[in-house]
1. Thinking of P, Q, which structure, once mean count of other Cβ atoms within 10 Å over residues 333-340 is computed, gives back 19.0?
2. For percent of Cα pairs over 14 Å apart, for residues 53-92 alone, which of the structures P, Q scores highest?
3. To test your reading of the models, identify which of P, Q gives 15.4 for mean count of other Cβ atoms within 10 Å over residues 85-92 when calculated.
4. Suppose you compute log10 I(q)/I(0) by the Debye sum over Cα atoms at q = 0.06 Å⁻¹ for every structure in P, Q: which one lands on -0.24?
5. Tell me which of P, Q gives 3.0 when you compute distance in nm of label points 7 Å out along Cα→Cβ at positions 77 and 165.
6. A value of -12500 was derived for helix-only ellipticity at 222 nm (-39500 (n - 2.57) for each DSSP H run of 4 or more, over all residues; to 500); which structure in P, Q was it taken from?
7. When mean count of other Cβ atoms within 10 Å over residues 189-196 is calculated, the result is 13.0; to which of the structures P, Q does this value belong?
Structure P
């Protein structure tokens, strides 16, 4: 029987130290709020690739240590623990629970393990992953799910996928949705909004999409719908914020060949400090993704009082509820219709701005941390 007061919890923080988009944001917010809501656990952080890691300021006070290995070598070592679970025993000596927040879980001796399952993209949509990632995760993900003592699924849809496609024991899966960081709120200061518009060369009215530029995010449908919108709204701009990801070239080619190309802005990866103002300044937030394990950006847009048009697939309807207008991700005409409807109807914009803001408040990081802490307690009994 473990004493709750002295239990040592080690959290894999690599997604946060390597700024891994959604995974990084999840990890950072979870750790910050765990340390606030439950001081009775002793938390430590582990991460790899010390050379390229940047410890977020908010995490510097928590004990942390690094393997020093690059991502590929660290992956290999973790995979080898499935042939010898003592390989990393000394590395995690004294740890009662190890919590993996990324797509990696070592097999450990005498350590309880928690695995956060963000999605099953490598199994369901293998073409959306780089070949090495695809091969590694298609083999290892079922093993991770089988090995973990408890699994946190970020949505019911992802839980159902795990049960259906990997035969994971449903009794060890707990659904704990992600949440919106308090930094995402409606910015009303006109000077701040003007600054952001000027910085990114954006007009008064623009449609914003925030996501990595890669096939799964389905910019293709949005760009085709925007071409049609452009004919009736010639001054409207489509702003695409996000880094270039896997197989981005065809998307850039589509932009170059588009009749609306002069009204499409590629903003690159926007710093977190600019995102709330950018979302608040946008007329509409569009999220055409084909598949999401959760889908946090629409909620962040809602928290900034921006009306949302998004896909009606995977976990997205579960996350946005009735607060967004939804479309089939592959039907261009549906996207054109819904975007145009919002652009032409100011009262509809205001309606979805209000119900979206109210909806976003149902998701808090303090609740996520509390539910996660309770899961740790259950494992220690």
Structure Q
């Protein structure tokens, strides 16, 4: 069997299942966010195959080629898929899928108008049969359809058909997988720009007035991982929607110690006064401006670090999946006041060893022998 037919079959299966998945999450994420994530992930996964395709075609991607990919991505992915996902908000997923699958009718029309392709009788016959089948499946005489949803999906099909026709010449030059990969990456970059633009008050107000989904409410935050960010945390908090503290790198840069160097790694001390007071400064700066603080790093998986972070008021914690059950159990066993008292004592201390001893004693009072099961880092080995 020709491999092309196999790929067509697989594409049909995957594409037809997409409507159900999109319908599930369409009310939780706006179309721009969903599309940007889909095409960015897809483009990145296709990079090795795209490079292989370029080698097979002996082609190089020039600046002019990138302009073509950017145009293709905008027409076929940004515009078309935006209409597509918006249509799912107004019409049943089954109707959207059937109507969109009729885009070969439009492909044939665009191919004739743009590429001067031949239209043969069998093409006309096949297209008539396709349209008839779509009408039978949808049954418009006995189905109530929102005209907005129908209009959106037809616009999606038209722009996607244009994408297919415009990309034909580039596929011959660079390979189909390369065109798909680079147009996906270009489209995701374009969507990121559009999401940033939608934060401009005038643009956000115009989109809201038109009743269009937009990303003006998309929270924008920063990773706090350097001493410079700590020192101006109060100013940064006024510009952000949230902070995420990268404890691994923050400790690394504060202590000027390479944690991966066996000769000096032991000096990478999370309970050092400079580290603890920096964490407190970040958390307090964020909370004064009413924004949340999360922690991304290994510190939250350590029982001493977990108690310390809870006591200082961190809002969200993350860790490797294997540590999560133990962390949840420990959080349930600790009370807020105990954690705050421990954090206050550590903040007042200039002796790391004394801080470790105090934390161990207080946690043993609360957890008993369970503390041994929660010990996961070198910080608790003294």
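1. Working: P: 19.0; Q: 14.8.
This figure was derived from P.
2. Q
3. Details: P: 15.4; Q: 22.0.
This value belongs to structure P.
4. Numbers: P: -0.24; Q: -0.39.
Label of the originating structure: P.
5. On the way: P: 3.0; Q: 2.2.
Computed on structure P.
6. Numbers: P: -12500; Q: -21000.
Answer for the origin of the read-out: P.
7. This figure was derived from P.
Read-outs throughout are calculated quantities, based only on the coordinates presented, and are distinct from any laboratory measurement. Values in this document were obtained by computation on a predicted structure and should not be read as measured data. Cβ atoms are built from the backbone, for glycine too; each structure is taken alone.
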